[in-house]
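Chemist: The following blocks contain the structures, represented as structure tokens.
We did not get these values from a lab; they are worked out from the coordinates using the rules stated. Computed from a prediction, not measured in an experiment: that's the story for all the values here. Cβ atoms are built from the backbone, for glycine too; each structure is taken alone.
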Structure 1
Amino acid sequence: MRSKNNSRRCQYFSSLLVCVVFLSADLSQGQQADRPTDSLPNAPKPNITEKKGFLDRWAESYRQDWSGTAVSSPAPARRGLPSPLDSPPFPNSDWSYGGSPVIGEPDTNTYPLMIAINQARSRTKLYGWIDPTLNFGTSSHNNAPEANDVYSNRFELNQLVLYAERLPDSVQRDHTDWGYHLTALYGTDYRFTTAKGYLSGQLLNDHRQYGFDPALEYVDVYFPQVAQGMNLRVGRYISVPGIEAQLAPNNYIFSHSLLYAIDPFTDTGLMATVKLNDHWLVQLGITAGHDIAPWTPDAKPSGTGCLSYTTASVNDNLYICANGINDGKYAYNNLQQYDATWYHKFSKTVHMATEAWYMYERNVPALGGKIQPETGANAAYCLTGEQRCTAPEYAIVNFLQKQLSPHDFLSFRSDFLDDKKGQRTGYATRYSENTLMWCHWIGTATIQIRPELRFERAWDQRAYDNGRRHDQITVASDLIFHF
């Protein structure tokens, strides 16, 4: 099994490298069929001559970013309400929703690698990051259910990520457009994106600390004629609801909330996102279920529906979802999730994000019973004599952010989880968690550092350090180097 998995990963890496080589060759010729992109308003585009070589252009893009000598350019027009936030320093400029690019927002992103390849002239882009991390804490065995620094008191490479991406042009209303996204993720964080059927043996069977996952692989098609624009996404994508995402730069804080650590990570299927007007957005989709490939025995048709409302002031957004809904019978990660997110902006520099969900599975095998749970999943603390039972859990989290400068912000997170039957964490207990983090950007869009202090407690039984402790304190940081 192990050699077979290695072979499949090698084949995937080989295919990816071939794609990168051909894309790089194509892009380096300055293909004009792709519309040129502009830089982020807060991240000026380096002014680099074409006469420099590839490595010189790459190095010069960092030098100009760090020294503040890059040339600013006016922000391109967007369609719809203005963005409520500055990004950077925040991970997003808009109140986020999953399963689609922001309809009406131009692609303003530039990346050092693309500047080196063709001075960021094309819509097809190659970029990524490397995310090493360090943590120290009171647990000696592991930090679970904390994520993503699950391995205690050590230095790790959490993520090495390469994207190949083309965003559809959803600003225009004249013609149908398309895009795609391919992801290669390597590191310890593969355990949080792995879906059954996608090279999952390296985690579920071999329990490897480091692994590879093709986390996001999808195609977008944009139809401007439907309402004020519809995006149709087909493939594997991040589970739609929520504030957080598994890809490191998309989060306020390095470590994840307990709420996020145990909910669905990726889905494979089809998602339609329709912008009804500037305030209302609706989403409908069908997937194979959470964290599984459509060709696995656990796959079953599952529906997702979401509704988003943004006020005219853009100070508030409410986003509610019923996610992965089917008969709810026990299968691999067959979570029935009902989720609500509220974003609120207090002032130009202060905003918060609050999320709550309720999830459950039916017919979950009882702990110590005759029925064995799925590989990689926990049994439930059922009542005495029960062989199966319904396992529910609910959680709520709040993020409060204060922007200090164009390069800095503080974030404070408060988190509560009740894993009633212990089916998600392995312990039937209530948890609380509080984390304080400072994010600092070196340059405007190339390096970010996120040190944090985190305290958490399991209230009903010892659930930390492999059941040895009620409490856990961690001091941690990551460093994201964008390329």
Structure 2
Amino acid sequence: MPETHTLADRKAAGRFARQHAPRLQNATIGVVDRDPLTLLRENSAGRVEALLPLRYGRMSVSPFTFFRGSAILQAHDLAKTANSGIAFPICGDAHLMNFGGFATPERQLVFDLNDFDEVAPGPWEWDVKRFMASLAIAGEHMGIDRGSIKDVISTAVHEYCDRMHKYAECSALELWHEIVTFDRMIEAAATAEGRQLIIRVMEKAAARTHESMLGKMAVLRDGRWCIQDTPPALFHPGGPNSLLGKDQKWSDASEWKGKLAHAFDAYLQTVSLDRRQLIDQFDLHDIAFKVVGVGSVGTFCLVLLFVDDHGKPLFLQVKEARQSVIARYFEGNGPAHHGERVVTGQRLLQAASDSFLGWTTGPAERHFYFRQLRDMKVSAEVERMSSTILRGYARMCSWALARAHAKASGKAVEIASYLGSGSRIAEALTEYAFAYAEQNRKDYDTFMRACRSGKLEARSDEDMAADFHV
């Protein structure tokens, strides 16, 4: 049986944590005496070599895209900073672009964290610091003045604190059932402009279904749907546009009855029986390699197109799961299988997760996890936001992050007690965010010098697409 404590004991524990991790110490950015290029190369090891220039090309677009692709640097820097001692599976990459909307199995549109590649046991402060730093870096990239960025960060910190205090008053089941729906977001929006933006996003999400994707991504040939190559972002692994090399044809549809079929069967054992029976009603039509995001470029990611007897599609994404950068710098217990780590972490942190989440081991003992490619999934166009809209969006992200932490940790009482009123932690995290934005700029400049000198090869999507004639 778990050890029980009174609410008074738990509040006292949160206040006691301030003694070895004073709240103002959260302004410290950590140990930054390191070579960012060395860490980035280590993080690139084992990825598809031909895609590394694309990874670096996407990172080179701005200090913000560099930040998105270099989570390993911030994890390294935070490793020796003080923390409250409250650790649990955290997102690990909670920057403002890793929040978004998606449909629950009941077809309800919700807002939540949506990327868990780096999920692992770690201090909750690391998620909060990555999020606040992302606000400063994105704000500077967008040309927002320092005073307005400071207001955005302070608003986000106070929202996190206020929500955590509310969650500290919730029962365990209330927390487990708490969900941030778009309808609730509309009610919580501070401006009419914000409410209208949320409504527009809801309308956009309603149109992003598997069926709407089918005609855009695939063509019907001789009664079978075939995914169209659009290299370098999407291509058939064994086709003329492949970037994988001759030794990586295991993921062709024609190889389905071989190694990948075995991996798929193993995946099916990680989902519920009803989901297995549902998947069994679909027939595999095609498989393609997909290049996703910024930080994930070069990892193995496949799109599986299934079609049922009525001609309706199901797109599943099979994504490689590698060691979390959080696990590299923080010791904690978690699943040994990285695909299982991602799936269990996502289920724990999200209010409602994808029905098709599961994991498997593929060829060359690579770890993978499955999910739907899109199911009413939407993300914010942050770079188009005004400072007012960014502040409102930051509030929603802080709400979602606090909810995720409260649910996953069962420590909302302790975290809320540590935070207090929020004034000191807001002061510290605002200072941290600006200081880390400056460090990120230094790392970005070092990275860009390496790209210009040829130490690193960086190519844009457009440059690489020009190599192909599709």
Structure 3
Amino acid sequence: MLRLEIGLPTQLVWFRQDLRLRDQPALTAAVALGDVLPVYILDDELPREDRMGAAQRWWLHRSLVALRNDLAALGAPLVLRRGRTPLELLRLVQETGANAVHGLRHFELWWQKAENETAQATHLVLHEGNHLADPRSVLNDSGERYRVFTPWFTKLREQLSPPLPLTRPDRVTPPENIPASDDLDSWALLPSKPDWSTGFADWMPGERGARAALRKFLICLPAYEEERNFPGRPATSRLSPHIHFGEISPATIWHHASAKGNGKARQFQSEIAWREHGLNLLDQFPTYPRCNGRPMFDRFAWRTGANADADFIAWTRGRTGYPVVDAGMRELWETGWMHNRARMITASFLVKHLLIDWRRGERWFWDTLLDADQGANAMNWQYVAGSGVDAPVFSRIMAPFVQSAKFDMANCIRRFVPEIAHLPDDEIHNPDDLSRVAAGYPTALTSHEAARARALAAWDACRTAKGPT
């Protein structure tokens, strides 16, 4: 594509996973330079494995409505286009005579490719502000990238605090001629037949929803470290979908947590940083969502065939016969979200109890999680599977009913597995014989003892076979 050199003052602002007006350096810079045209492009020409999942499309629709309304209050429209991102941006530059495209830097592989192609065609100005730090700037004393979270986080904290958040512009002045925009409803982002999103009603996508969620959480922040592992307690922020879509910046969260945490913000800040560590790994290993971080797992004997497929379907539907696993999977389907402790338990069950390839679980979470972040999703699945570059050994196998009781998950089970809601706390966690006391509840797909023995045998065969480690 030919590079365009146009000297007119109109600036395009390219929104992606940064759907906010506060602490938006690309928007702030563009407003200071002249007329501004905000744009969002839905790019479904990406490889299938990288396209946005169904749950996130529901969120995107509502987040774009919120952004459009917020921009309209400042005097500007939001132009929507669908197609290959660099080509659509170039078309908009040609239609408006814009002399620059402003955006926040992203590090997912497809965004890097889009940035490179756009920069070859027109004047692209990338700003920092969607992350606590550029992942390529967090280096050890030898100038090398980190793979392990703890030393990476230690170094990250040495380099922080992040810049203070920018304020929202008072006004965004659009160019005189506004190019055509797609109708958001024509993108069909919302499910209809059937509408499986009715359980998403408690979420409020958009910048206002993000800030409301942060305010609510800050009240509970001092108890976060002690309470965060208990899914039945209102201790977590539930900010993750808002963070993924960039409706609130990590810097904003970091500074507010520091100010309101009464010295107890570090644990929460480390959880915010885990997302960025996933990005750090993804930037180093672009195929991390599809390829084992440890090559030895390329020879691991995952179960395949009809029985494995049936077990996988039972897992997705919350029909494994393990109450805590079924509660987590049903919560995911109904609400688009799952507590981190439940994510670990359900993922471990698929990989180790059912001996099913972690990549199948990663794809399911990608499609059903409202906060599905490519780096974090791949990192967490590889961590649980033991195949990641920063992961414990495979032989670390969770006992779901022990986890369920330890982290007080009885009420979570009662909410999402109503078939056994009548059982007392001392019975509701254990899968043994529950099918006899609850009509319609399935027998366990496997016993914990048998599953553990099978998993350890597969692990022994993998680690003793010849090949790379």
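Chemist: For distance in nm of label points 7 Å out along Cα→Cβ at positions 86 and 454, which of the structures 1, 2, 3 scores highest? Display every interim value, and only then the final one.
Modeler: Numbers: 1: 2.8; 2: 5.3; 3: 4.7.
When distance in nm of label points 7 Å out along Cα→Cβ at positions 86 and 454 is computed for each of 1, 2, 3, structure 2 gives the biggest number.
Chemist: Work out the source of 0.70 here, i.e. which of 1, 2, 3 gives that when FRET efficiency 1/(1 + (r/R0)^6) of positions 190 and 214 (r between Cβ atoms, R0 = 30 Å, to 0.05) is computed.
Modeler: That value comes from structure 3.
Chemist: Using relative contact order in percent (Cα under 8 Å, 6 or more apart) for the comparison, can you identify which of 1, 2, 3 gives the largest number?
Modeler: Numbers: 1: 13; 2: 31; 3: 17.
With respect to relative contact order in percent (Cα under 8 Å, 6 or more apart), the highest-scoring structure among 1, 2, 3 is 2.
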